[in-house]
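Participant: These are the structures in question, set out in turn.
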Structure 1
Amino acid sequence: MSTRKPTGAAVLQPEVTQAITEAVLDELAEQGFGRLSMEAVAKRAGVGKSALYRRWPSKHDMISAVVSEFSVTRAEVEDTGSLRGDLMLTLKALQEWITHPRFSRILPDLVAEGARHPGQAEVMRTSIAIPRRERGEDMLRRAIARGELPEDTDLEMALDLLAAPMYWRLVVRQAPPGPDYLDRLADLMLRALGAKV
């Protein structure tokens, strides 16, 4: 006896979810957070608005989920066995994230939106910043366990140090990184962290 597969609202088709995700990112890049509408996302994705509401209860939930998925997966880097190797992969992933053709237009808008609406800032902090920092903390704790960093390393300050220079240069100053930027930045960070490498 064969069992009947559920249809309709019971099934969220991955290809539809992917089309919606791409539409959200495109709309955010073109229109910004404030002007993005569920109608425009549905139209761009080629679906009805009900397809969006089956996945997320609101525009804010949809944006948070899509941006979180896009951002957090890009913070996952493999363990190379050395702090410098891990740091280089992390910095490369960070650079690719904040210079991504769409996301480079989305990130400044999300920061501005968070400044205007503290509730939105908290959502982005919990769905993007905290998970990304947890991955960075894992990297630093591995380095401490290997004896490459002092046991009393201030992890909060170290995590700020990992992201701040690149964000300042590429997003705030919009200055080109240059061909050896990541190597120079990694060396500077290793010295600042007191790494034994």
Structure 2
Amino acid sequence: MSPIEIVCRAAREWALLIRRLMRDDNGIAGIEMAIIMPVLLLLFCGGGEIALYARSHFQASQMASTVADAVSRYETLTASDVASIFTVTSEIMGTDDFGKNGYVILSSVSRTGGATSIVAWQCKGGALPNTSKIGIVNKAATLPGNLTLDATDNVIVAEVFYRHTPIFSNFISIEPQLYETAVFRPRLGSLTSAPGC
């Protein structure tokens, strides 16, 4: 047999094999599943991660609001009151890891006749020390949303820092540090004197 005949015979056998495979539909579902499964897994993992991140954002926002609201209900605030509020932060946040991945800063901001708002006092609690974005004690305050206070006005600001740990960090890139604030006006007193925390 000549080399040309060998090549022609091999080509005919390949053509018969390809025709037979094209008519045989066994295994098509498996091939389709193998092609689409990575895309489905990526969508499932990414969607789950985005949902967990949104939940953490919501919980941090709720926690800031709850803590600021609780503090604003006091007539006078003591260090033990602040400590008891800080001890329930994990329950407020709804996660057990807030103790090691979260930080709360309570600030009293007042404008006692001056032109600028001043941070009267701050209390901090948590395992991840962060710097307040509101300001430091006895210095000018930067309130969220460009809020300006009237003369002799006072507000309580709660800042919540939370380090979100992604489950599927390889699939989606998200900001791990969450930051939420809430501002409440004290109901029963001015709360401008430091509670000693």
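Participant: Given a computed value of 1.1 for distance in nm of label points 7 Å out along Cα→Cβ at positions 111 and 151, which structure among 1, 2 does it belong to?
Facilitator: Label of the source structure: 2.
Participant: Separate question: Taking FRET efficiency 1/(1 + (r/R0)^6) of positions 31 and 63 (r between Cβ atoms, R0 = 30 Å, to 0.05) as the quantity of interest, name the structure among 1, 2 where it is greatest.
Facilitator: Across 1, 2, FRET efficiency 1/(1 + (r/R0)^6) of positions 31 and 63 (r between Cβ atoms, R0 = 30 Å, to 0.05) peaks for 1.
Participant: Assuming 27 is relative contact order in percent (Cα under 8 Å, 6 or more apart) as calculated from a single structure, say which of 1, 2 it is.
Facilitator: 2
Participant: Which of 1, 2 yields 4, 17, 20, 16, 14, 12, 10, 7, 1 for P(r) over Cα pairs in 5 Å bins from 0, in percent, for residues 103-158 alone, as computed?
Facilitator: 1
Participant: Of the structures labelled 1, 2, which one yields -19500 when helix-only ellipticity at 222 nm (-39500 (n - 2.57) for each DSSP H run of 4 or more, over all residues; to 500) is computed from its coordinates?
Facilitator: 1
Participant: Which structure, out of 1, 2, was Kirkwood radius over Cα pairs in Å calculated from, if the result is 18.8?
Facilitator: Of the structures listed, the value fits 1.
Participant: Given that P(r) over Cα pairs in 10 Å bins from 0, in percent, for residues 15-94 alone, derived from a single structure, equals 14, 23, 15, 13, 11, 9, 8, 5, 2, 0, which label among 1, 2 identifies that structure?
Facilitator: 2
FYI, it's all coordinate maths here, none of it is from the lab. Every value quoted in this text rests on a predicted model; they were computed, and no experiment measured them. Cβ atoms are built from the backbone, for glycine too; each structure is taken alone.
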